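Take a look at these structures.
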Structure I
Amino acid sequence: MEVYEVFRRSGHKQPFEHCGTVTAPDSEMAMLMAKECYLRRKEGQYLWVTRRSEIHSWSDEALPEPAADKSYRFAHAYRDVVQKRELARRRAGHP
């Protein structure tokens, strides 16, 4: 028996929300049980059912650092742009 996490959405423009779990021997039975438990009173129209073991997460402390410096997206990054450009030219060997 495996634990399956169930996500439900009430309409096509609504986000999926976690609504609970079911324990089942396989994914087909998990889907059937999820429908019976979480859509019985027409609380939603769509379901996602996935094995708990297939969900991967990180804690805030373990999130990786950004791969690239994207400070150019913010206004404060444009301070001293003239000095930065001159420094880049000197490093590249241009006068």
Structure II
Amino acid sequence: MVKIIKQEIDIEEALKKKLEFICNFCNTKCEIKKGSIRTIEKTNLSYVEPHRIIIKGITFLAFNYETSIYIENLSKSILIKDLEEYIKSI
């Protein structure tokens, strides 16, 4: 039987502060759910689950130490500095 080990990742403090600052500036709130690393036991296979940030019902995905944030899935991304404009447009 396959055993999957899940280990939670702490969100980088600088990323968290950026997101909270942008949300405060846009007069909205964000809900941050920590990502995780999922590893299949006795193999070298791992999957990094990104942090989920929910703003106005839209889920954004973010990884620590990256300058981009993904919208809904990993196919569409924007820079974190452009997040304010995106939030204001929805």
Structure III
Amino acid sequence: MTRAEFISRLADRLGHMQADEVKAAVLAITNRMGLALQNGERVEIRGFGGFSLHRRPARVGRNPKTGEAVDVAARFAVHFKPGKELRERVDAARD
């Protein structure tokens, strides 16, 4: 589901809010989550899951076309760990 689809479905469910209001709310939430992660904070949404940063160390990779060694710089990656409630709902829906 894309962000636009998410906003559209949410606006359909929330009849008292206009699509523009829903879009502004979703953007405000995702922007704030991004800022928290940029600042090294963990973001946790109870019943859904948590977002945190994991450091990926520098390494030597390979160019898939040539096989040549390529230095890959250290970086941070966003990690999502689903909450228990979300895991259980997904498992129940997939059985």
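Each reported figure results from applying straightforward, stated rules to the coordinates on display, with no laboratory input. Source: prediction; values computed, not measured. Cβ atoms are built from the backbone, for glycine too; each structure is taken alone.
When Kirkwood radius over Cα pairs in Å is calculated for each of structures I, II, III, structure I gives the greatest result. Comparing distance in nm of label points 7 Å out along Cα→Cβ at positions 40 and 80 across structures I, II, III, the highest value is found for I.
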